[in-house]
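Bear in mind that the values in this text are calculations on the coordinates, not laboratory data. Everything quoted here is computed from the prediction, not taken from an experiment. Cβ atoms are built from the backbone, for glycine too; each structure is taken alone.
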Structure P
Amino acid sequence: MQHDDLTSPDTLSAALAETAYLADDGLATVTWLAHSLQRPLLLEGEPGTGKTALAEAIAQLQDVPLIRLQCYEGIEASQALYDWDFPRQILHLRAVEALGREGRDAGELEAELFDERFLQARPVLRALREAPCVLLIDEIDRADDEFEAFLLEVLSTWSVSIPELGVVAADTPPFVVLTSNRTRELHDALKRRCLYHWIEHPGLERELAIVRARLPQVEETLAREVVTLVQQVRDDESLVKPPGVAETLDWVRALAALGRSRLDPEVAAATMGAAVKYREDAERVRVALDRMLAG
């Protein structure tokens with residue numbers, strides 16, 4: 001990282017904790033290595049385990065811009081790299097005509113149309129130009145093979161070629177974090193370019209520490225009871241979508257907003273939509289809640 005005192009994974013872990021992001025030893029080590037070796041960091045894991053939050057924490061820690069590219073099915077290279085502002089180009093042509101300058105050299109006019117002022121930089125091009133920064137490529141598993149190949153080329157050279165303007169290369173490579181929820185397998189070529197880490201759901205004490213760090217104003221009893229319940233729910237392998245840490249935080253926020261200091265069963269049942277998003281899972285949460293309170 002840029003700070004002189006971040007000389008080891010331990011110092012990085014401590015610095016991240018100051019942003020309320022608690023990284024375990026494995027995650028802190030691979031993150032520190034990714035920066036030191038100038039390698040992209042590929043994070044996989046269930047939704048809500050803190051993949052995106054790590055990129056946000058690094059940007060906050062380094063006080064650099066966070067540039068996010070949200071991937072989706074059908075995304076194309078132009079939507080990640082750059083595009084030309086066609087409406088402004090057309091207005092420019094009309095202005096030239098209105099000024100009676102139709103006889104100008106065609107090459108000169110074309111050069112004006114593909115001038116920097118008409119270039120719309122998308123996230124990848126912005127990251128190359130604005131580095132040092134953090135480039136978050138979120139949910140890369142939603143994109144297709146062709147987009148993966150495009151990203152692989154950029155991440156290998158830290159540069160892109162714009163035919164009308166030339167090559168744009170990063171003076172300092174951005175710190176790149178790619179996230180995947182593993183809806184499909186990524187290609188080996190992209191994985192080889194990156195350092196890899198699978199983020200697990202945290203254990204009870206670590207998740208409780210995360211809640212304390214993110215929501216210090218919440219009652220300790222409420223935080224522990226919610227985290228304990230969520231941990232029990234996650235043990236059910238038949239869940240459609242186990243709640244992640246993000247859902248735990250949302251549930252605690254919802255209960256705290258209602259002025260609760262304990263896990264009241266009726267209010268918990270009414271607010272569980274903050275943590276579970278499927279009817280089948282909601283039934284299992286009710287069973288776990290009854291069992292927990294009965295114990």
Structure Q
Amino acid sequence: MTLHAQENKARLMLWTTALIWGGGFVAGKMALTGLSPWGVLFWRFGLAALFFALAFPRAIGRHGKSLLRFGVLSGFLLALALGVQLWGLMYTTSARQSFLFTTYVVWTPFVSWLLWKKRPSPRAFAGGFLALAGIGLIAAKGEGDIRLGDWITLASSLLFTLQIVFVGKFMKKDMDIFAFSFIQFAAAALVSLCFLLVQGDPFLPSGMECMEGVLFLGILNTAAAFTLQNAAQKYLPDVTVSLISSMESVFGFLFSCLYYGNPVTLRFLAGGALCFAAILVNRLGDTRPESRN
């Protein structure tokens with residue numbers, strides 16, 4: 001398979017990831033009906049790690065020490081970012097959070113520049129600001145207020161940016177994606193379990209709605225979607241990864257409208273169009289094979 005074909009395949013993986021993650025905002029709200037944020041994350045990552053342990057035991061057994069360190073650090077960042085995200089979801093709606101959380105598309109070029117001293121292209125900055133404008137159109141929803149949960153969500157998006165940039169920097173094309181995913185999920189589950197035990201929150205899911213949310217988050221949102229994202233980051237730079245992934249905000253709002261009956265407004269349609277335009281701007285005029293950061 002040529003490099004160009006691999007990159008197109010990677011973009012398809014990211015669009016699939018964005019679709020699944022969009023459903024995760026509703027699933028997260030459902031899971032919180034019977035668990036604390038750290039309880040949700042323990043079951044989410046624990047189920048995903050168990051799936052990989054059963055499905056890919058040989059690949060997991062062949063990992064080296066460098067992959068182990070990389071996976072553990074990535075899992076720690078992932079648990080921290082999503083733990084703060086779920087905390088914020090307790091104080092805001094899934095519709096608002098679906099757009100606020102994806103401000104990581106704006107932070108990514110700046111964090112990459114700050115940490116790795118590699119200035120992104122002007123298209124990356126233009127795409128980021130277009131996405132921010134689209135996110136802002138829908139997040140406010142004409143209410144003019146910023147809630148506590150919104151501020152917490154913005155903090156979680158910055159933490160998730162660090163995780164994207166970290167994986168984008170150190171993920172190698174020859175790394176075994178299944179072994180890495182298992183280590184990442186297992187580490188995130190252990191971190192979540194530690195917080196869960198310290199806080200003394202309930203351990204077992206309570207209620208059918210909670211169970212359904214946890215199963216969606218563990219199997220689709222984590223085992224499937226994060227593996228697709230990790231695989232795609234072998235072939236695409238982190239700025240592109242964040243831009244395509246930001247479409248989870250559009251899917252998340254749609255799923256929230258379907259599940260909770262929220263109306264689809266002109267403001268939402270305009271914001272979604274700006275988010276999509278951000279991705280097009282990032283690719284505009286670039287016909288060369290895409291290089292990794």
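Observations
- With helix-only ellipticity at 222 nm (-39500 (n - 2.57) for each DSSP H run of 4 or more, over all residues; to 500) derived as -24500, matching label from P, Q: Q
- Answer label among P, Q for the case where Cα extents along the principal axes in Å, calculated from the coordinates, equals 87, 44, 36: P
- At a computed 3.3 (distance in nm of label points 7 Å out along Cα→Cβ at positions 80 and 280), which of P, Q: P
- In this comparison of P, Q, the computed figure 3.3 for distance in nm of label points 7 Å out along Cα→Cβ at positions 136 and 232 is attributed to P.
- Origin of the derived value 41 (relative contact order in percent (Cα under 8 Å, 6 or more apart); candidates P, Q): Q
- Origin of the derived value 2.4 (distance in nm of label points 7 Å out along Cα→Cβ at positions 24 and 256; candidates P, Q): P
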